[in-house]
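None of the figures in this text is laboratory data; all of them are computed from the coordinates on show. Here the structure is a predicted model, which is why all the values come from computation and not from measurement. Cβ atoms are built from the backbone, for glycine too; each structure is taken alone.
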Structure 1
């Protein structure tokens, strides 16, 4: 086909744009989030804006350096209460030994969504539409989002209790019943067991989601605060999650004191 005028070319482009931007949908008309997704930022290092810096081991050189990044916190700063701000500074100073990620603990919410690993959303339709599952490559962490009113959580946990509903094309997930054993990032930003997170997943194109999380914790923060970032769908033909069993990499941190006791004849050498 030959395009003979600029106006005809513009008309053709206008016809094509809706097709490229059309959101994929499930059989029941909801946005189709099925697939492998990943955040492409440095929020896992620090939710707030931060410069590059050296890592804890100079022998690793640039490989072990902290990546710089723009902040993802709305209004720029996390509103800590005074005592919590002091604890955050303590966490920062001990980040190379105390970050729960070092021990391969479950990452918590919202951190699981912006760690440097992909995750899969498995979204049902029809009879299976009452649950949405998110499977994370890091530590084989799993979340089940229960749609509607599933009742109260049976217990507190690292990943919380996720209850979802649709607000138009936005999936809204209310997450409660956390323990206090996770951090938001490697910079020591933390929460208590009173954490309450409201997530919003809004499709922006077939392969991008605007992810927002409003965070509330009256024991730690003076007011609710929000983070926002895009999530990108992996579009490779073979996109899938690989196995990342991180416990073997953390055994020395978790069990090294037992090994030392064994060497002194005071513990089990197995």
Structure 2
């Protein structure tokens, strides 16, 4: 089976039904496990945490988001490697140069892009029959979430070794807007960037939505909250789980946004 991979600018040859799939991005892993049996997944990244059940137990971790452990990847004997564009472009090119069958999906800029990626992945792993019904359910769940919260101005920040926030051409902005919230940086054309606290204050957020880094210890939440309060004063602060809004797999629709709406009701 041949697929045209836009990132490669050429067709990619993969098996009709891949049996040893390696996913190197959490959003893709989230999608793959909804589409194929766990027995068809040969490896995932260290950052893949969904599905949040035993399905990930025992599956080979072949590397991080930006670095592959060559010995482990070879041991997985992949007949398909799935990557995302953007930060993984260099890894993708390296794997292709080594002869691995790689297919990349784009980083979505809105909620519809999440559904589109789901269908792209389904086509590559030969699970389109399953995907149509699943995508329809996700669409219905999206529709039910539209405008479900009272309007509030929010500032979202994720710790990636430093503060990062989202401008208007991002799925994060669209997700917040979709449920009724206003991203205070929604007028900024940059996708993801490092904000300045003084500028953020002038935009008058009514809530701070904060995602800690991967190794965050929730037992230290009081210390973290105190640190954030020193930055933001009396603005309400919601400390979110790691990889919460900073996740653009289907779980954003049926897990993350429903939980966020409950937290902010």
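Which of 1, 2 yields 16 for relative contact order in percent (Cα under 8 Å, 6 or more apart), as computed?
For relative contact order in percent (Cα under 8 Å, 6 or more apart), the value 16 is produced by structure 2.
Given a value of 6, 23, 26, 21, 15, 6, 3, 1 for P(r) over Cα pairs in 5 Å bins from 0, in percent, for residues 98-137 alone, point me to the structure among 1, 2 it was derived from.
The read-out comes from structure 2.
Quick check: 15.0 is what I get for mean count of other Cβ atoms within 10 Å over residues 26-33, calculated from one of 1, 2. Which structure matches?
This figure was derived from 1.
On Rg/Rh (Cα atoms, Kirkwood Rh), which of the structures labelled 1, 2 is highest?
1
For the read-out helix-only ellipticity at 222 nm (-39500 (n - 2.57) for each DSSP H run of 4 or more, over all residues; to 500), a value of -5500 was computed from one structure; give its label from 1, 2.
Going through each structure in turn, the value belongs to 1.
The value 3.5 for distance in nm of label points 7 Å out along Cα→Cβ at positions 74 and 154 was derived from one model only; which of 1, 2 is it?
Derived from 1, not from the others.
Comparing 1, 2, where is mean count of other Cβ atoms within 10 Å over residues 194-201 highest?
Ranking 1, 2 on mean count of other Cβ atoms within 10 Å over residues 194-201, first place is 1.
Any idea which of 1, 2 comes out highest on percent of Cα pairs over 18 Å apart, for residues 58-113 alone?
Looking at the calculated values, the largest one is 1.
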